[in-house]
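Listed below are the structures to be examined.
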Structure P
């Protein structure tokens with residue numbers, strides 16, 4: 001719904017995408033979550049900058065998801 005109200009590059013849209021990626025991760029859809037979170041990170045870096053708190057959170061979330069994926073593959 002946010003994509004219809006805000007443009008895809010709006011910070012609130014990026015944050016909503018990150019929240020969705022986290023939810024996907026928690027229900028076991030790790031590959032889909034990783035793909036979405038990588039997209040979130042790329043947008044955050046480009047739009048918000050490398051040192052923005054949301055960009056740093058996106059990096060952290062992506063690493064957590066990667067660790068979860070590795071744990072599932074072991």
Structure Q
């Protein structure tokens with residue numbers, strides 16, 4: 001998934017779609033992996049905050065830096 005996002009951004013094709021799908025993937029990882037273990041592990045709580053920052057950066061990229069906006073508008 002990460003490799004497909006990187007290639008899409010480098011080539012410039014479907015980069016907005018790839019960034020949005022990658023942000024969705026990060027959001028799912030927060031809810032499926034880190035949230036269940038956050039009550040017992042402080043490290044997973046930090047991973048939640050880190051993933052939120054990564055997700056925000058992906059959405060900013062999709063909004064302002066993406067070149068190909070064919071599918072998402």
When you work out mean count of other Cβ atoms within 10 Å over residues 32-39 for each of the structures P, Q, which one comes out largest?
P
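Suppose you compute FRET efficiency 1/(1 + (r/R0)^6) of positions 8 and 40 (r between Cβ atoms, R0 = 25 Å, to 0.05) for every structure in P, Q: which one lands on 0.10?
Going label by label, the one that fits is Q.
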Taking 45 as the value of relative contact order in percent (Cα under 8 Å, 6 or more apart) derived from one of the structures shown (P, Q), identify that structure.
Q
Determine which structure produced the value 39, 28, 14 for Cα extents along the principal axes in Å, calculated from the coordinates; the candidates are P, Q.
P
P, Q: which one has helix-only ellipticity at 222 nm (-39500 (n - 2.57) for each DSSP H run of 4 or more, over all residues; to 500), as calculated, at -26000?
P
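Read the figures in this text as sums done on the coordinates, not as results from a lab. As the structure is a prediction and not an experimental result, all values here were calculated from the model. Cβ atoms are built from the backbone, for glycine too; each structure is taken alone.
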